[in-house]
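Following this line, the structures themselves.
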Structure 1
Amino acid sequence: MSFPENFQFDKSFEVGTFQVHPSGNLSLCALADLFQEIAWKHADSQGFGRNLLEQQLMWALSRLEIKVSQFPRWGDSLRIFTGGRGQAGAFAFREFLVWDQHEEVVARAMSSWLLVHIEKKRILKPESVLPPFLFNPLAAPTWQPAKLEVSGPLQASKLIQVQYSDLDLYNHVNHTSYIRWVENIAADCELFPSQIAINYLAECKAGDQVELLLLGSDSSSFIQGKVEGKLVFVAQINWV
């Protein structure tokens, strides 16, 4: 089977009613869920997925950028491609491409990941577990999720508590839950982004009180998440 743009793995999905906003458009959170699912499927198929738990290792998403050119809608058939895009320092890069039923590109995303020892909280070299033919340790992509710098006046704030349904296999807040929080506070201000960039900076756990701060301008907005004054994530949203 051949893949576009040297992607390495694919999976088909249908957009369900539980994945869309009242507008009928697929949510960014649900799209990130699909990216997470196909990333695990690809990793499992090549021996660097769930089997790493036996070595007390885990993949931690560090940064993610999603760009939607046309939102899929309820009932649409999607084909999602993913592939390794090299390494740089401690980061391993994974890209995603989304086709609709007409094989038109409707979304793209790039992510950077860290390999972490669960108990020791130590970051390891990704090449210690990654196959080099999928993640070239000597090459890195031109598109790399950027470190975000927040700017703009405060537009809104919100205090939420981490719920059980926010958690992942490691009892930390799933990275897609942060995106849901971002979409919710943005919608409170009648903002409906088609692009999101997010930096994951620290762990959140069940019971944490998270202060969300939305700062913005006419063209883009930033969301900060803080727990007891400590910054745990930063996101930037745009609409086109």
Structure 2
Amino acid sequence: MLNIIPVMDLMNGIAVTGKSGNRNSYLPLKTIFSPNSNPYSIAKSLKISGANELYIADLDIIEKKGHNLNSIKMMNSLIPLILDAGIKNLNSFRFFLDFAYKIIVATETIESIEEIHKIFDKFPKERIVVSVDIKNNNLYTNSEDFNLSLDEFKKELMAISPNEIILLDISRVGNEGGINIGLINRFKEFKDKLILGGGMRKEDLNFTENLGIKKVLVGTGLHKGEIPLNSYKL
């Protein structure tokens, strides 16, 4: 049975949805798990439905427009969160440990590969999830000091040996365009550590499980009711 991790993005105090990472066009999330876009209500329903982890991205923090930390802390007391809060360095990672069980270190926002090494040297691997962010099949980053190619970063991952690695194709987020098989093949040596995200459809689940991948991130298909949370039998 594939472990489906629900995805929820937060902005201005509510859950939102959008496509391909274009955050300027995000709208309130419509979901079968709640009559409104209240994050705690959605999280509570997901917990009741069988979710054992929840992926949260605080878009306000990532875009430096505020935060949703009160809601995040409440949700983490209900269900263990995997939090993307735009971690830049060791200090910001340390701060957010008080708000979620696992903290994402994403290539999109981290300042340098040195900061990733510092985080892994300081904190247990159980609290760290590396997100390999991909756009147009290239490693995606906003830092000039993080100037590695995708293959170079793979070598760094081999050295760090994280417990979990999110492989996130940003260009496919929210559009249910299907998984990026070529990208998965490039990371096949990490398959027992991978959490797959971006464009997941119901018809992709069998294929993903057959590759040996144990966890997937699902947002749009899950909230629409097209992908069951906990009852998908392979």
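Please state which of the structures 1, 2 yields 22 when relative contact order in percent (Cα under 8 Å, 6 or more apart) is computed from it. Provide the component values of the computation, followed by the final result.
Details: 1: 19; 2: 22.
Only structure 2 yields this read-out.
A value of 28, 23, 15 was derived for semi-axes √(5λ) of the Cα gyration tensor in Å, for residues 91-210 alone; which structure in 1, 2 was it taken from? Working shown, then result.
Numbers: 1: 28, 23, 15; 2: 24, 16, 14.
Attributed to the structure labelled 1.
One of 1, 2 was used to compute Cα extents along the principal axes in Å, and the answer was 47, 46, 32. Which one was it?
Values: 1: 47, 46, 32; 2: 44, 39, 32.
The read-out was computed on structure 1.
To test your reading of the models, identify which of 1, 2 gives 17.5 for mean count of other Cβ atoms within 10 Å over residues 27-34 when calculated.
Working: 1: 22.8; 2: 17.5.
The read-out was computed on structure 2.
Computing distance in nm of label points 7 Å out along Cα→Cβ at positions 35 and 99 for each of 1, 2, which one ends up highest? Please list the in-between numbers first.
Numbers: 1: 2.0; 2: 3.0.
Structure 2 gives the largest value of distance in nm of label points 7 Å out along Cα→Cβ at positions 35 and 99 among 1, 2.
Consider the structures 1, 2: one of them gives 35 for percent of Cα pairs over 15 Å apart, for residues 163-202 alone as calculated from the coordinates. Say which. If you can, show how the numbers build up before the last one.
Values: 1: 46; 2: 35.
It must be structure 2, since only it matches.
Consider the structures 1, 2: one of them gives -4500 for helix-only ellipticity at 222 nm (-39500 (n - 2.57) for each DSSP H run of 4 or more, over all residues; to 500) as calculated from the coordinates. Say which.
Details: 1: -4500; 2: -7500.
It must be structure 1, since only it matches.
When you work out distance in nm of label points 7 Å out along Cα→Cβ at positions 147 and 171 for each of the structures 1, 2, which one comes out largest? Please list the in-between numbers first.
On the way: 1: 3.2; 2: 2.4.
Once distance in nm of label points 7 Å out along Cα→Cβ at positions 147 and 171 is tallied for 1, 2, the winner is 1.
Just so you know, all these numbers are worked out from the coordinates, no wet-lab data involved. Just so we're clear, the structure is a prediction, and the values are computed from it rather than from any experiment. Cβ atoms are built from the backbone, for glycine too; each structure is taken alone.
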